[in-house]
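Where a number appears in this text, it was derived from the coordinates with a stated rule and is not lab data. Since this is a predicted model, take the numbers as computed values, not measurements. Cβ atoms are built from the backbone, for glycine too; each structure is taken alone.
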Structure P
Amino acid sequence: MSVHSSVDGSGAPARRPVTIHDLARHKADGDRFIMVTAADASAAALLDDSGVPIILVGDSLAMVALGYDSTIPITLDEMLHHTRAVSRGARHALVVGDLPFGSYQDGPSQALASATRMLKEAHANAVKLEGGGPMIEVTAHLVRAGIPVMSHLGLTPQSMNQTGGFRVQARERADADRLVEDAVALAEAGAFAIVLECVPNEVGRRVTDAVDVPTIGIGAGPHTDAQVLVWHDMLGLTTGRLPRFVKQYADLRAEIGSAIKTFAAEVADGEYPAAEHTYGD
C-alpha cells in the first residue's frame, strides 16, 4: 500500500510521506494496511520501497538486534540510535519510535522529555508507549505538546514481570472490558492508533468497533484494521520457538547460510574471485 499525491515527470502518481491522517482515512474507508519493524537504514529503505506505510522501530530490537533476553534492558539512547538509522532509510513511511521501559513511566514530564528527543534527535514522526490507566494522561500530555502517540494494549512486554510473562491477555470478561475502556480513553486522549497484542479475537473486534482510530493487531485476530510483524520473525531470521501469531513469509536464515557456505567453498576452490571480479594486472 502506498499513499500518493500529484504526479511525477513520467505522469505517474508521486508518493508523498504517509501521515497519521492517511491512516485515519484507511480506517474510515475500511482499507487494511500493515506495519513492519526495522532496526537499521537498509531494512527501512527496503520496507519503504515496498510501500509499507508505517515502520516501527520497536523495542523488540533489544532481542533480535542487540542480544538482550527481553525488551527491558534497552535504553533510550540505544533506541534513539536505531531510530535515527531507520529515519535515514525511510523517505515516505511514517516512522514510529518505541519509548523504552523507564523512559516515560514516571509521568507526563518524563514522557515529554523522552518523546521530544525521539522526534528532535532521531527524526521519528511519532512515538509508541505501552499501557492504559496512567498512560492515558501521559498520552493526552504528549498530544497537547504536538507529539503523535501510538498506544499499545494487551500483552505489553515492558510489563512482563508484572503480567506473568508472555501470555494471552484479557481472556476474562472483566479484563476484556477494562481493556476496551482503556482503548476508548486512549483514543479520546488523542492516540492516533492502538496496537493490540496477544488478545482473543473477540477483544480485537470489540476494540476495533469501539474506537475511531486504527487498531493494529499482533496476535489479536483478523478483525483489526491493520497487522504488524517483526521484520526478523516474518523473514525467518529468528531462531528458537516463535509465537503462534507469527507467519514466516520467507526463510532468509537458510538462504543466507547457503550463500555464505557457497562463498567459502568458492574461495577455498579458487573459483572466487574470477576474472570478472578483478581489475586485471
Structure Q
Amino acid sequence: MKRQNFRFSHRMRVRWVEVDMQQIVFNGHYLMYFDTAVTDYWRQLAMPYAETMHQLGGDLYVKKASVEYHASAEMDDFLEVCMRCERMGNSSMTFVGAIFRGDELLITSELVYVYADPVAKKSQAIPAALRDMLTGYEKGEDMVQVQLGPWQDLQHRASPLRTEVFVHEQKVPAEMEWDEADASALHGVVLNRMGMTLATGRLLQHAPGVARIGRMAVKKQMRGSDLGQRVLHALMQAAKARGDHQVILHAQCSAEGFYKRSGFVPQGDVFEEAGIAHIEMVRAL
C-alpha cells in the first residue's frame, strides 16, 4: 500500500499525551487518528458535514472499524493519515485508511459506515448527491465552482453567508454590513456540488486603476481550506482583466497571514472597523 493510492492525507505530529511509558502510541489512539482524518476528508469534499446531512435527511454511523498494526508510531513522529472511499453499496460505504511515517507503512484500517435515518436509526439508500460527491472526489474532480456576477444575480447566495459570518458570528451590526456599494460591486461566491455557498467576497473600484476587495467571508467549517483564496484570486483576476494595476483591502488582523500568502503586504497602522482590529493591505496586479 502506497501513499499515492490515496486522494487525501491528513498530516499530524505525535505528542506526549498520545504515547505510553515506552514512548509509543497507545493502540486505541489510531482509531482516533483515522476518525479525525475522515472529518478532514469531508472538508476536502467542500462539505459542511452536519448541515449537509441535515439537508439530505440522514446521517452516517460506524458499523465496523478494524485496525491492522505493522509498526508503532513514536513520540514526535510526523505522520500522514491517508484515507480513501474504496466502495459504496446501496446504504453503506467503506473507507480504507493507512498511516505512514515517511515511506514506512505503520497502520492500516477499514471503516464501514451505514447511511441511516437519524431518528428511526434504520438504513436507507445513499442519496445521489452524496454518492456524486464521493465518486467525483475520488476521480480527482473539482468539488466546487466559483461564480462571479452582479448583486442582483448573487445576492441570494452571498447574503446568507455574510449574515452568518459577520452579523451572527462576529457581531457586526446589520446596518453596518449592508451598504450601497453592493449594487455596483462585482461579487464572487464559491458553491459546492449541493449549491451551498461556502465563501464570498466583492470587488469595487477604489480609484482609477486601483481595485478594492472586501466582504471576504468563508463558512466556519471550511476555514483552513483553499476556498477563501479561490474567491480572492478570482476577484483579483477580474480586477486585472478590467485594467487595474493594484488592489487594496482592509484585512482583519486575525486574517493578515491569509492575505500575506496571496502576496499582500500591510501598510499603515492598525485601526478599528466595526469593532474589529484591521490593517490595510495592498498588492500589485
Practice task
Out of P, Q, choose the structure whose coordinates give log10 I(q)/I(0) by the Debye sum over Cα atoms at q = 0.09, 0.11, 0.12 Å⁻¹ equal to -0.56, -0.79, -0.89 when calculated.
Solution key: Q
Fill in the blank from the handout: Taking distance in nm of label points 7 Å out along Cα→Cβ at positions 38 and 54 for each of P, Q, the highest value is that of structure Q
Handout entry: When FRET efficiency 1/(1 + (r/R0)^6) of positions 102 and 238 (r between Cβ atoms, R0 = 35 Å, to 0.05) is computed for each of P, Q, the largest belongs to
Key = P
Practice task
Check the numbers for FRET efficiency 1/(1 + (r/R0)^6) of positions 222 and 270 (r between Cβ atoms, R0 = 25 Å, to 0.05) across P, Q and tell me which is largest.
Solution key: Q
Handout entry: With semi-axes √(5λ) of the Cα gyration tensor in Å, for residues 46-157 alone derived as 32, 22, 12, matching label from P, Q
Key = Q
Exercise for the section: Identify the structure, out of P, Q, from whose coordinates helix-only ellipticity at 222 nm (-39500 (n - 2.57) for each DSSP H run of 4 or more, over all residues; to 500) was calculated to give -7500. Expected result: Q
Practice task
Have a look at P, Q and say which one yields 13.8 for mean count of other Cβ atoms within 10 Å over residues 134-141, as calculated.
Solution key: Q
